[in-house]
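Chemist: Right after this note come the structures.
Every read-out reported here was derived from the displayed coordinates using simple, explicitly stated rules and does not represent laboratory data. All values derive from a computational prediction rather than experimental measurement. Cβ atoms are built from the backbone, for glycine too; each structure is taken alone.
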Structure I
């Protein structure tokens, strides 16, 4: 373990290829890049693990998806790491969340399954009815079930008993991120058509367009203000949408930084990843970017607030987990 400056960030939800450029006009409340973050890196013994997503488990440990190794990992407070191989291969575990049953639930991008792992490491898999559905993100719902985004154009629901329902979205929607809103509905980002969507627990869907159909929203999280916050990978913006559908978009200070994963921080702000930076936005829209100092390119994903009030993320190419305290 060593203190390092924050690693270079790729544009990316790893499942979304960079297909075009983004704009660069500065938005309101931006702060110049003048800061650096001290990052603690935890290298995984399994060098080809390829960690991509994180969740703090009910046991207080940090659980993560090892996308390249087709495994689920667990890091204890001591730093000790255990990995559990998923029976299906290739599986491509892409996202993980805590269920109401005290287990961890994950989606398999390559395996077309939803998986469940207990805190003792027992894994159960559930095949999805829709073939090649490309599940990318999963979250706990308001009804005790888990809800997940299928990139082919559906939102899925799985009960803790393993019963699966799939809700087809309006034509053109391709959800890649999903979060539970303060209104008890599920909110998702649709990257192909630049929309934010809301689905009720009964399956009723409403779409809200962003400023551009080419904005490519890629990640969404519930903020401390009760609104949903999202990143626009090619729009070069962070957006906010209230549960009533009012949308505000904030242009980033630096052009072409491809904002990706966003999550709620322990400091009452939201933190998100850019190419080459980690950035912070307050609920008033004030943005601060933290410059990277390492020259090599790394694929960073999975930003969450974890143990000890730190912000955690994964370094896929370096097969490591990393954290900083805001």
Structure II
């Protein structure tokens, strides 16, 4: 149910020379000092806090509490929608090809509005080629440009690989190669991996977290889990807390990674049957350590009435939830 779509250091200034002896001394000493000190570390991005007082890391991961936000139409500017709700989104999901420029502009706009940008990119080459290094320059370029964003940005490459039908071990190798490159180039970039959730817990073993999770530092694991009540005849409610959130929490703690919902939604039938689904699901997510609740508010690539616009009570429920949730200061 996910769209795959809508992508110097200045050379040190020369020292002013006053006397030839000074210039000679500095010319000898500076390289020696730099050699002894080793490579210069990238500047540390600033940490911040949420409006609930919880600390937020330089890469956008809160120590407690959870963002509320959404996908909005087709990467559409959500400002008018936010104005109608009386509060901005805490997190905004957008989807990109492999181009970078427009995504950086969008990330800067999101940060200026106190939104956490959560961006999915399509890799410019196959998983195998990316794992072999063909995409290294692309990854470094993307991250370097994101480093200019004045706040944290979350990036995912090749989200929901289950829908692509490729070799998951090649996808895993791609993630293991890209994450260190991007994190090293941008101290404000949180590298994320987005999976569908169901397949990792209840599907074929080739999709299990044990088999697909790369052995490298990942900042956030995103899962796309939808309520299926009322969808294609489903008459039972999904057990989000017991069947999903508790398992995500246990696994995430074992890996030292944060987790959240990168996509979620319920359809009109479910909304008519339960007026509390939205707030209840968010509260359960927070109780199990989740840090993001991201609603799929678009009709694009939707197999059901997921968009909030299809039923007024869904928009009302989201507005109330969004107003109650913390955002970055």
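Chemist: Upon calculation of FRET efficiency 1/(1 + (r/R0)^6) of positions 104 and 184 (r between Cβ atoms, R0 = 25 Å, to 0.05) from the atomic coordinates, which of the structures I, II produces 0.85?
Modeler: II
Chemist: Identify which of structures I, II gives the largest calculated value of volume of the Cα convex hull per residue in Å³.
Modeler: Top value of volume of the Cα convex hull per residue in Å³, among I, II, belongs to structure II.
Chemist: If mean count of other Cβ atoms within 10 Å over residues 48-55 comes out at 24.4 when worked out from the coordinates, which of I, II was used?
Modeler: Answer for the origin of the read-out: I.
Chemist: Which one of I, II has FRET efficiency 1/(1 + (r/R0)^6) of positions 152 and 176 (r between Cβ atoms, R0 = 25 Å, to 0.05), as calculated from the coordinates, equal to 0.65?
Modeler: II
Chemist: Can you say which of I, II returns -10500 when helix-only ellipticity at 222 nm (-39500 (n - 2.57) for each DSSP H run of 4 or more, over all residues; to 500) is computed?
Modeler: The read-out was computed on structure II.
Chemist: Given that semi-axes √(5λ) of the Cα gyration tensor in Å, for residues 80-167 alone, derived from a single structure, equals 19, 16, 10, which label among I, II identifies that structure?
Modeler: Going through each structure in turn, the value belongs to I.
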